[in-house]
Structure 1
């Protein structure tokens, strides 16, 4: 099988959830013998190191530049803002038709809504099916981010909302199939009359597979750890809520509390807030997510808004450390693993759950059970199933 992936951004290095999801698909395709051509966008020149890492797993790589502002103005009357930045015109589009045609893919896989226009153009031109990977209900996700945005950023977030729902519905309705990261999101689309969806949960790192016979945990430097980008609206709101509303409650009962807030690109408001609380340490741009998670006795996900499934929540599970999260943190995942989280619904309950986890460490038998559940829910077997479903879609398209 040969697949052309149209990804909304260059997926390597996999520095955040969206990139991680795409990169792990590429790694799994490679492991399962699926040949991949990758088309993606980057605002900067790609280093030789990053390009070589990608080329080890894909047969053909095309890194595109975003469309100029001048070229985006007219399309913006019809298409979402992020889609207009990833449109090709004239000779660029003709050349891309030729490059993909020479690769002769069996299907076009569009990873993320922003690249769907090019994906659908390629599918139509070459007469092969197009399938869509949904990481969230995009129009709901953007609307939720807009609600927690303030100041000048509200203008930008409003512009990002325009035309999104129409584009998303059209993309899913016309796709030969879509693979959704969330069980809950699939049910939403089914209720909307779209019955062409399959569940594809986020994958574990196949290069760091779980040893289900080893239930040991790494020693902890901090009592509590949060890891995530520190600039998107929902993450910023969640971290601020945790530090302002939850941490003071924990300190009342545990004065020697230690907290690590780790992530990339922190806003100045986050830097100032972390510096103002004695028990909090800020780590900017951690080199290893695994090491960062392992440094905590309890991992937290205080994010309350957004869409799709939290990739970092899945990666937390592999550490075998207890996880305290708001309801959003377990959205869209299989019921079999929801029991592995400590769920909180307000600041007082969140603080109580953290204290409970610190006082009552998990037993070895609980950790072993957790390992088996996580491997089954998010392991390579999920991608094997996806490849078979994709093969069926391709066969049906050829028959039609």
Structure 2
């Protein structure tokens, strides 16, 4: 059910995370979100941070917003994306311990910035049956949605990555662990949808990673990972708009692969995920897969990344417009959504860079909207009436 993107042609959004404001110094830790919101200082800083994230997206002119993943703590490489669920779900030990990342083809030498990301994996162990516990996604979404009239999208990591993240003293094998995490997340996501969240984004199914990394745990191939995704989102479609987010990773805004990867080997499997929209990196990874994406995935909306989350270079609107035009050769405008490649808040980017990347995205999309005779989005950040100095370039 298209709840957020239904009435807009070429809607714009970002994947999720944004850089934390420098004054946002409180940390959630292992407290529940509702418990933390009782604390005056935490509540004030959290709500102010969410407000700042929402307002920067509104000023840029985005159609579908996020809360910037403001509930994540300030951790090395943006690790909180993985540590938040493990420190708030039921079934985990209260004390964290060093944890090996059980994902194929992940090894970085000492002295590389991504080795710090591996060293930062100090996480609780599974010691009992996992459950939603204190994830409290609905409360977080409500906090953001009541601060704006535009739809707010909420995203979460998928179970196979969580299963690869932590040590386990309870389940017999990683497949059983993954299935249990999938069931727990499904309960939480249905509660989020029932609360009214208009878009729920499932982040990083490992389907497209299999050709590069091999089967997850040496057991889960593309078909098994497809089944896990569809189990995790069971019951959501019809209640909310479901996005499947795929990218090639960006801890500390770094590339995780030396060579550019292709989605093409797994597009047929990805076409069968139970989602309304699928996101693809097409800026940092290039547009070469667009023809195949348009040919194979024909019954879902396609979300293309037009700004690179790895680099501080702010894209030019005309570059973004050119990429959108390329996508329109293969995907009709009513099925195309414009976004970032991935999150911009995993340690390596300033707020100013992220803001101006969002502005560029809207301005580039407006170029194409104008060419197609579509309404343009208001971009207050680029309105010449509000410039602080008079310039010949406007």
Structure 3
């Protein structure tokens, strides 16, 4: 009995650290971020890089939104890296005022595509913007990015938000992204910590980005590697809450499972790569890097919520007093999620979609046993909104 009690408290302590972290940054996300002033220096040359692997269904909309910027036309280039797209798609892209780079890798990755593109277009740029092929940006996007660089930042993450909520899974995916925006972007930016990158809708000083990407050849999750590299060098990522990037949300449980497996695999991979640097950087006062590494150590939120509920219910059958702390952890996690959820998402559609959570929890839990293969091969997320 004593052994079980000790195990219970050890497991609870691990869960409690995760819960308190979420609760802290959920509360901080309620603070307002100061807006960036309008840019007065529209002289930076910008490369908009769009890796597109089998993205025939969405690339045209993305490319057209990138071209339709109010930023001076002679100061930006749209670069589409076409990987395994059809001749018809490439033909249609070639008719637009953009640079088309067709690649053919034996094993495709986003990092390979980006590195190949930068090797071809040269160094005559000040800013690199990275979009996914399913993204759509508004005409003022580059102006707002440029304003952030006027303010002295070298890396920024825009506010990526859902393009679609046409299925229960897409609605929950949209919810997950907005909670991430609150917790690991806005909440962190509110106290001067680095906002987390998300793989698209982000921009960097071109020279810095090219240099860091030269050392990254990730199968998946290159943004996590870039995140850790930036904070290792004490470069803070700003969060542009009002600079919107529309992003397509996954629409099926199978796609959700594959995507999360890829993310979880990347998280554990980079944790193992950088874990040895935690204490040396901590002793050097590099809190940003240590915070970023801790994020890679955290229990995924869906697993944390499900585990707290299951353990609380199970312990209640044997020792109600011992279960109280688990019910408190479950309640605190739910509170953190509620604080981090934008009011606009509190809809009947969301309430209806929540019934899908137990099934997604089981899929997510099953992914823990499939991580090794996920880090060895590129897992593509298909795009194209179902009508």
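Tell me which structure, out of 1, 2, 3, gives 0.05 once FRET efficiency 1/(1 + (r/R0)^6) of positions 62 and 150 (r between Cβ atoms, R0 = 25 Å, to 0.05) is calculated.
Of the structures listed, the value fits 1.
Consider the structures 1, 2, 3: one of them gives -10000 for helix-only ellipticity at 222 nm (-39500 (n - 2.57) for each DSSP H run of 4 or more, over all residues; to 500) as calculated from the coordinates. Say which.
2
As an exercise: semi-axes √(5λ) of the Cα gyration tensor in Å, for residues 46-117 alone, calculated from one structure in 1, 2, 3, equals 24, 15, 12. Which structure is it?
Answer for the origin of the read-out: 1.
None of the figures in this text is laboratory data; all of them are computed from the coordinates on show. This structure is a prediction, so every number in the text was calculated from the model and none was measured. Cβ atoms are built from the backbone, for glycine too; each structure is taken alone.
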